[in-house]
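Derivation of every value follows stated rules applied to the coordinates shown; laboratory data play no part. If you're wondering where the values come from, they're calculated on a predicted model, not measured in any experiment. Cβ atoms are built from the backbone, for glycine too; each structure is taken alone.
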Structure P
Amino acid sequence: MDIKGSKILVTGGSLGIGRETARQLVGLGAEVIITGRNEERIKAAAEEIGAIALRADVANEADIDKTYAAVNERFGGLDCLLNNAGIGRFSTLEEFTAEQFHEVMNVNVLGAALMAQRAAAMMKKAGSGTIVNIGSTAALRGFERGTIYTASKFALRGMNQSWQAELRRENIRVMQINLSEVATAFNNPERVERDAAPNKLRAADAAQLIISLLQLDQRAMVPEVQLWATNPW
């Protein structure tokens, strides 16, 4: 895929991995729409990196309609969806609530599926496209207090494989990137980016991998890949 001139939609683009990836994509000549739930943050991020801002929540179907109406109006098509929006709630088996479970599943699973559904329809008409799902190493193994989050990421991994089976014949690539812990604002109540630590991945590391996968020729895809910090302790 040639990044220059491509039309790309990035969910969860106001902070962290989404913002950094969008920044690098714009720098390579892509036209990028970034979405996020906080209007002030998404507008500030877009202005700083040269993207198009859209306040939208992937857990809200009306916002998904609004998102794809904007994609059609601005781009007239879509080359890539980066399914990056995600949240986490970390409670023990005895502590978690149904409300927490539904909240995470609505964003990480249903929201990702609805975004991909609409993207796939556009890409089928065009005859090509790429969907990249941002997963987690929590999609590979559980951990203490991980009941809700790992359930959502295992589900995303299963959907990723299902979409590959359905869309590969349509020349639509579907890829998942499973990341170990990244120093971002993820799960920070103040939504402030954490300082990069030597034993954690940076948003720039994730962005570099995402872009390298996108730059593969359209005939080539990596179904799934893991990115770990070398020294996580």
Structure Q
Amino acid sequence: MPHPLRPDRPGLRQFDLIAFDWDGTLFDSTAIITRCIQNAVRDVGGAVPSERDAAFVIGMSLTQALAHAAPDVPSERYPELGARYQHHYLAHQNDLSLFDGVLAMLEDLKLRQHWLTVATGKSRRGLDEAMQAAALKGLFDGSRTADETAGKPQPRMLQELMREFGVAPARTLMIGDTTHDLQMALNAGCPSVGVSYGAHEPDAFHVLNPRYVAHSVRDLHDWLLANA
């Protein structure tokens, strides 16, 4: 069943549903994830990827990301590779934090009665734990993770969220820090906004036609208040 319409005047909004990527967009985790990928590959004897190559896979599902980052590691060792990544990540998960200004931005958007959601390459367990640690319960209306749908840039996460809320692609905005996020939006027929402070270099964003590229959370906050 579609969610009921918001009680305000929806015509004043450009977008009813806003979907955020998590790592590198809301959560300041890019550097730690990159090091965890490098350490996991090293642990299983693979050729350690560069920081740029390790950061590139952020946003993909875990298995897909590790396979891409460690092409010389045989597939039968992927479970071990994934376990080593989880080991390193769990040792540092409490080091992660929201980017400055994220809570204020989400609260302002909530007051304007946008539906706020998350579409992430994280696992369901990982996202739930991160949301608890960040005291974000209640701010998000829905979420989808790679392990319960499909990894980016496949559009299934966004498609399921749009169906859940009864929102058309044109009224849905995807916000992310990687080309995977922006390509997923294109694949789902949705507009997007990129952020330049996460995992991918923003020079690669323009061919994916984002409405805007924000260079800080404050910049993103201001654009959303003016244009969303």
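A few remarks follow.
- Computed 2.8 for distance in nm of label points 7 Å out along Cα→Cβ at positions 78 and 182 - originating structure among P, Q: Q
- When distance in nm of label points 7 Å out along Cα→Cβ at positions 166 and 198 is calculated for each of the structures P, Q, the largest result comes from P.
- Origin of the derived value 25 (relative contact order in percent (Cα under 8 Å, 6 or more apart); candidates P, Q): Q
- With Cα Rg over 2.2 N^0.38 Å, for residues 46-85 alone derived as 1.19, matching label from P, Q: P
- Read-out mean count of other Cβ atoms within 10 Å over residues 54-61, computed value 24.4, structure in P, Q: Q
- Looking at distance in nm of label points 7 Å out along Cα→Cβ at positions 22 and 206 for structures P, Q, the greatest value goes to Q.
- Cα Rg over 2.2 N^0.38 Å derived as 0.95 - corresponding label from P, Q: P
- Structure with the greatest value (metric distance in nm of label points 7 Å out along Cα→Cβ at positions 102 and 126, set P, Q): P
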